[in-house]
1. Upon calculation of distance in nm of label points 7 Å out along Cα→Cβ at positions 7 and 167 from the atomic coordinates, which of the structures 1, 2, 3 produces 3.1?
2. I have -9500 for helix-only ellipticity at 222 nm (-39500 (n - 2.57) for each DSSP H run of 4 or more, over all residues; to 500), calculated from one of the structures 1, 2, 3. Which structure is it?
3. Between 1, 2, 3, which one scores greatest on distance in nm of label points 7 Å out along Cα→Cβ at positions 15 and 127?
4. With distance in nm of label points 7 Å out along Cα→Cβ at positions 111 and 143 coming out at 1.2, pick the structure among 1, 2, 3 it was computed from.
5. To test your reading of the models, identify which of 1, 2, 3 gives 10.8 for mean count of other Cβ atoms within 10 Å over residues 23-30 when calculated.
6. With percent of Cα pairs over 31 Å apart coming out at 19, pick the structure among 1, 2, 3 it was computed from.
Structure 1
């Protein structure tokens with residue numbers, strides 16, 4: 001029996017050290033050298049160097065003076081990141097979307113863009129399509145008393161054109177630029 005137990009325990013101990021300590025340390029070290037910004041959370045800082053958020057995680061912006069991110073099923077908390085798991089036929093989902101559409105609707109602008117009504121798979125997607133941000137411009141312009149043309153120019157500057165996929169806007173970066181408009 002000792003001939004089977006001792007090698008098995010030794011192998012468990014060895015694999016625990018390799019996979020539980022050495023491998024994570026090696027991957028962390030490589031990430032810190034090769035991709036230090038991403039390995040440390042892709043933090044976004046203001047002019048004073050204070051952390052304002054992460055370029056990879058959506059935030060809940062409240063009030064008419066800010067561009068709003070897409071809804072989050074997990075209340076923008078990374079611990080609870082996930083979709084709501086409500087099926088398209090679920091009445092609770094239909095009620096939430098209808099309520100959000102009524103709240104966000106702006107006369108004369110057509111229907112509310114889908115990206116402002118539906119959550120992403122993780123519930124933390126920091127990006128919106130430019131059309132969803134453009135839909136919010138009149139509300140933000142009125143609240144901040146900024147010309148619509150200035151906000152449209154700000155949107156164009158903030159629009160990212162990835163190598164693959166449609167153009168997107170990082171809402172945190174756009175709101176940071178919006179905050180700097182008044183300075």
Structure 2
């Protein structure tokens with residue numbers, strides 16, 4: 001597949017086959033994420049891959065209970081990947097104070113997208129998850145406070161894919177050249 005085909009076919013997957021994901025495929029996705037650019041080359045991303053079925057089920061129970069129940073679908077994925085940030089003083093503290101931008105969030109977004117696009121190329125489905133019990137995940141997996149939990153990815157072989165094309169705005173609605181379009185209807 002070309003990059004355009006991968007981008008056009010990628011969907012958030014919420015139903016997975018009961019089939020383990022080969023470690024080599026996860027490593028290929030991690031390698032794609034590792035190559036992402038970052039502010040000041042700080043490379044703040046860290047990835048905690050949970051692919052042991054028993055541990056993954058226990059993690060899902062902690063992460064997706066109570067008010068986080070809407071993301072319980074992720075429990076059926078054979079792999080959960082926690083995206084963590086290790087903050088760098090220059091790029092993240094100064095960037096936030098001076099520029100007003102949390103660069104580590106941009107950096108992890110880029111790296112995470114590299115991961116999910118590689119997964120798509122390899123025939124895997126993924127879903128970005130931001131709604132999970134971070135406190136319970138941190139405690140259960142004994143994640144030190146030196147890391148910020150940013151997101152989670154569910155990963156596995158899709159049981160089904162949403163039909164049709166992405167519903168997206170037209171290019172002329174979201175991009176302009178040399179001057180902002182005054183009215184957005």
Structure 3
């Protein structure tokens with residue numbers, strides 16, 4: 001199974017993103033992320049044997065952090081606006097999210113999960129971009145006023161499995177376990 005950890009969006013933020021995507025999708029034929037798949041990844045784990053799932057859940061269950069707020073606003077492009085391969089919504093938060101990613105990494109290294117070799121850069125992937133459509137998309141987004149999709153309280157994170165869709169268009173995600181934040185004194 002292919003696994004990752006992440007944070008689910010609040011219904012209000014998800015609804016605001018859905019409304020924005022309804023505006024953008026007809027403009028350019030991109031590989032748009034389904035709204036139900038939008039999440040903030042904290043750690044990509046990769047392939048993991050199902051028989052060791054309990055071991056991973058125990059390790060993640062030891063993470064102890066207070067709840068925190070996250071705001072989703074603005075757009076960005078990776079690697080940059082002129083060579084964009086991905087459109088994302090910005091994730092704005094204090095140091096708590098990076099600390100969650102760090103503690104997740106620390107909890108999983110003893111299990112044999114590889115460390116990330118790049119710094120943590122949270123974002124919401126909205127679409128994979130074909131280079132011929134970058135200009136149209138950039139121009140439309142530049143004219144959008146105040147793309148603020150909301151703020152929500154993060155009180156838990158999840159262990160997800162990722163399964164390729166039968167039609168070959170992306171993956172579907174299933175929540176395998178949920179871990180509360182701010183629950184310990």
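Laboratory data are not the source of any read-out in this text; all were calculated from the coordinates shown. Since this is a predicted model, take the numbers as computed values, not measurements. Cβ atoms are built from the backbone, for glycine too; each structure is taken alone.
1. Values: 1: 6.4; 2: 2.2; 3: 3.1.
The correct label is 3.
2. Details: 1: -14000; 2: -9500; 3: -7500.
Only one of 1, 2, 3 returns -9500 for helix-only ellipticity at 222 nm (-39500 (n - 2.57) for each DSSP H run of 4 or more, over all residues; to 500), namely 2.
3. By distance in nm of label points 7 Å out along Cα→Cβ at positions 15 and 127, the leading structure of 1, 2, 3 is 1.
4. Working: 1: 2.5; 2: 1.2; 3: 4.8.
It traces back to 2.
5. Details: 1: 10.8; 2: 16.6; 3: 13.4.
Value 10.8 for mean count of other Cβ atoms within 10 Å over residues 23-30 corresponds to 1 out of 1, 2, 3.
6. 3
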